[in-house]
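Q: The following blocks contain the structures, represented as structure tokens.
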Structure 1
Amino acid sequence: MSYCAERPILNLLSDYCDRIDRYDVDGLVALFTPDGVYDFGFGRLYGGPDELRSLFRRVEVYRATSHHISNVHLEIAGDRATARSALYAYHVRTSDGSAVHVWGQYLDDLRCRDGAWQIARRALRVAHEQGTRPEQGRASLYEYLPRSLPR
């Protein structure tokens, strides 16, 4: 088993924010393992490069986004790790200039392969959203973060 330092994991999490804000879809996909999964909530799972590209292309409706993470909690065990990061994301729609705000968490399972960390699974859960447009008759666009931890 290989061991990778903490700093490359923090850089991976930061690189995700940078690449989504630059609308670098291929760069985003490269941050995931080949079988990586993004859990967008409500059972919406995007797995593998093609589905991840489809998910990330949704960002094209915004003329600008700004993603911020903080309060990163890491647990590293050899070539595997988990990360929980607080998220704030700001978006501006191209169509009408309206703003979208999202506060929540990224919950990540990470893998180190050939000395580089990648996201094997990412789940997005929100604490609050403002300006979103829910889909499929739901009251919210995103699944909400549980208010208590499982025991």
Structure 2
Amino acid sequence: MLVFCSLSGLLVLPLIHGLDLEPGALDPDALIARLSQPAWRSHAAGVAGIWIGLWWAYFALGWGLAGATPGRWIAGVAIVDHRERCPIGIPRALLRLVAYCVSSVTLGAGHLLVLLRHDRRALHDLLAGTRVVVRRGRRAG
């Protein structure tokens, strides 16, 4: 997440710069007026769109082409499909990402399945036909 958050921070900098905050600009009425300007709203919408695209690309490309995001790679784990193939490919990675959103929308209940299942698979892994494994050549723990 460090890589993703760093890239996200770089995206937010122009947005903050667009606010042009001055010492008196933190007045709530002045701030609301500035945030209500159509130019700032369109700029914010563009940054949000880029951020969402970056989020999807980070996970879909990481899981689909490399088998793991940078953090998972450092931790020595990978995502495999039901046939033990890694990387899982872009289509399955996108399916896993959509399913990951479903796991999250359930107030995290989809993620909590790892505590209840003997195979430690979360809802998104069940829906996408994937699982998290320790990479070959790495020891668990």
Structure 3
Amino acid sequence: MITRAEWQKLAEDRILDAGAHLVDGVERWSAAYYLIGYAVECGLKACVLVRVGATPEVIFKNKRFSEDVWTHDIERLLVAADLKDQRGNDARANLLLDKNWQTVKDWKEASRYQQKTQSEAQLLFNAVTDSTDGVMPWIRAHW
């Protein structure tokens, strides 16, 4: 079993890994794109564990809860973490956060099989890591 702290560490490590792939001379855009999306996934899984810790009965309300959590789908993870409405409210209040979530929501696990450009990778990386309006600072506030 992976703990909340381990999910948090994985998220932070994948951010560093993605950044290392964006450095001039390395230029591994596709890897960076995949890894930064994976960071979001790991961060949201830490958020799911916050919910389970606060309301453990949630796992008995839906017998497929654990299956729903073992997904790479960012929107499904937001639901499992009970953060979809909060994200919507926060995004409506902050247009830059909304723009960043709109960029991140398009990430899919299958991107590991796709070629991505520098601009695609950098756009996703920036949407996730922006220190003021990025998706990861928002996730960190909930994990």
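Q: Comparing 1, 2, 3, where is percent of Cα pairs over 18 Å apart highest?
A: 2
Q: Looking at structures 1, 2, 3, which one was mean count of other Cβ atoms within 10 Å over residues 38-45 calculated from, given that it came out as 11.5?
A: 2
Q: Please compute relative contact order in percent (Cα under 8 Å, 6 or more apart) for structures 1, 2, 3 and give me the label with the greatest value.
A: 3
Q: Continuing with the same structure: Between structures 1, 2, 3, where is distance in nm of label points 7 Å out along Cα→Cβ at positions 46 and 86 highest?
A: Numbers: 1: 2.6; 2: 4.0; 3: 1.3.
Result for distance in nm of label points 7 Å out along Cα→Cβ at positions 46 and 86 over 1, 2, 3: largest is 2.
The numbers here are math on the coordinates, done by the rules we state, and not lab data. Since this is a predicted model, take the numbers as computed values, not measurements. Cβ atoms are built from the backbone, for glycine too; each structure is taken alone.
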